[in-house]
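Each reported figure results from applying straightforward, stated rules to the coordinates on display, with no laboratory input. Bear in mind the structure is a predicted one, so any value in this text is a computation, not a measurement. Cβ atoms are built from the backbone, for glycine too; each structure is taken alone.
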Structure I
């Protein structure tokens with residue numbers, strides 16, 4: 001889709017490397033960062049404090065970059081779902097979720113996904129490619145509501161830690177003083193729990209962490225989420241317990257509730273054992289039905305019962321309101337309009353890669 005690489009999405013260190021390669025003064029990198037992230041320049045030609053010769057050299061090798069959405073749907077509840085083309089020829093979706101106190105943008109990190117979670121439409125699409133840092137940040141920059149956005153969550157299509165380098169770059173741009181200068185507490189990254197990258201994420205960033213749990217039992221979680229075969233949730237929790245979450249950083253566990261499947265007294269007891277001693281919150285999410293699934297969604301009363309039972313165990317437990325379900329923007333429903341692939345074999349990720 002684009003022959004020249006994007007400058008947009010590059011970190012300050014990467015911009016310095018661009019300046020070095022083109023024999024430009026080192027301060028050119030800082031000038032580029034200001035134009036890209038503070039002033040929102042759409043063209044290199046508009047960067048007027050950079051010499052004309054330098055701008056021409058940049059034009060020959062690079063472009064600012066950016067892709068406009070090609071579709072948008074609006075839910076009855078005000079949620080908006082944006083469709084973006086990708087540089088790799090695929091598509092991704094982002095969800096803008098307004099609330100009385102905040103406005104959240106749910107961004108995608110991959111086109112499709114290879115984790116193979118069986119409750120998720122993205123998994124059925126299969127893996128089409130990683131997004132660049134610029135493509136992730138572009139989902140924020142390009143939406144109409146960008147000035148109103150107060151929070152960003154990496155909870156859209158894809159597994160962020162499966163595309164760790166570009167995700168880390170995008171977080172650096174968002175939180176650095178030379179970038180968008182966001183507080184890390186306004187950003188949350190959700191993961192199924194890829195342990196090596198999880199350790200790096202916890203060491204290198206200060207943004208909030210959300211872990212997709214969905215069952216505390218190894219065999220059942222492996223059936224729901226094949227990643228469990230390689231990175232068991234018990235080991236993921238032990239890694240998290242080794243880090244300090246006593247300050248502003250928050251860790252939460254996302255728990256999609258399947259009626260009569262993972263909401264029993266045994267599940268409550270095992271969750272309390274697994275997460276005991278960890279200052280965390282549990283977010284309960286009602287299962288959103290997808291085609292050819294035998295699972296059912298619990299009633300509001302059943303969700304409240306589970307919340308109250310976990311609260312009595314000492315956990316801050318909330319029920320996440322379903323937003324944008326009518327436009328397929330709710331949790332587990334993003335698919336970029338692509339046709340689902342056939343049912344996956346047991347133990348296989350969405351790309352057919354064995355996760356065990």
Structure II
């Protein structure tokens with residue numbers, strides 16, 4: 001009996017080791033690992049919110065979902081982010097719809113110069129437009145949510161824009177529909193992503209840009225511009241998407257999907273409020289650089305508003321040519337925005 005005991009003990013140890021090995025493998029196999037791509041720099045508030053979304057998903061799924069977060073365009077660049085999600089280069093992506101001009105016609109209505117006053121209103125509007133029309137151009141991904149920045153305004157280096165005529169011929173950074181705004185106002189739009197804009201303005205490649213006030217701090221643009229023209233009557237916004245690969249989303253258990261949807265609803269509010277808070281911080285940063293804000297009187301503001309109206313009319317015609325009801329989309333958007341502001 002004593003001779004058999006060591007063999008028995010070794011056998012039991014072997015069986016237990018196999019059991020725990022299998023158990024550990026099962027736990028590991030049950031964990032869903034996702035990647036998240038974002039072009040914002042790590043310390044930008046919108047980047048921090050994206051990362052906190054990742055951590056919240058991990059927390060509420062009790063670790064069943066783990067997300068590797070890649071800020072600063074390290075996984076996919078801003079313009080390639082949506083396709084990166086579709087193709088599985090990243091499981092989740094956060095970027096700008098306007099970087100894929102013409103690809104998302106319905107949601108492009110958010111980028112029109114509708115006279116925005118806040119990021120909260122713009123963010124709410126973006127999600128309401130999506131929920132109302134459910135554009136087919138997003139069928140190749142699963143949209144988590146949208147958000148949109150506060151009013152986009154003209155910023156210039158060395159050359160103040162006090163009147164509409166002052167914009168004539170100025171090369172200004174603009175993307176998507178904001179490029180149409182610059183052109184309608186008499187300027188020359190130059191397309192480039194935000195990460196490329198700082199040096200372009202600093203080196204004089206462009207004389208400034210059109211962007212939300214938060215950018216003055218978030219992207220340090222306040223260091224290279226001198227003036228901000230408070231052209232709220234022609235202010236636009238930009239729609240940002242957070243999307244997940246369709247197959248990856250469909251592979252998730254129902255309870256995890258419901259948890260993520262609940263988190264999405266909460267983060268819509270957080271993003272909108274963050275845009276407005278960062279606008280306030282951006283304005284403070286802008287002024288601390290010794291820069292100036294240029295206001296417009298009612299008569300001048302009306303000129304700016306009238307100058308950009310053809311953009312809205314042309315949007316309606318373009319949408320109609322795609323077999324959609326452009327006027328209905330615009331009317332819904334303007335009416336909804338009026339109730340939010």
Between I, II, which one scores greatest on mean count of other Cβ atoms within 10 Å over residues 182-189? II
One of I, II was used to compute distance in nm of label points 7 Å out along Cα→Cβ at positions 198 and 230, and the result was 1.3. Which label is that? I
When mean count of other Cβ atoms within 10 Å over residues 38-45 is calculated, the result is 14.4; to which of the structures I, II does this value belong? I
Here semi-axes √(5λ) of the Cα gyration tensor in Å has been calculated and equals 47, 22, 16, so which of I, II was it run on? II
Looking just at relative contact order in percent (Cα under 8 Å, 6 or more apart), which of the labels I, II belongs to the structure with the highest value? II
Given -16000 as the derived value for helix-only ellipticity at 222 nm (-39500 (n - 2.57) for each DSSP H run of 4 or more, over all residues; to 500), which of the supplied structures I, II does it correspond to? II
Kindly point out which one of I, II the value 0.35 was derived from, the read-out being FRET efficiency 1/(1 + (r/R0)^6) of positions 46 and 206 (r between Cβ atoms, R0 = 30 Å, to 0.05). I
Can you rank I, II by distance in nm of label points 7 Å out along Cα→Cβ at positions 134 and 166 and just name the one with the largest value? II
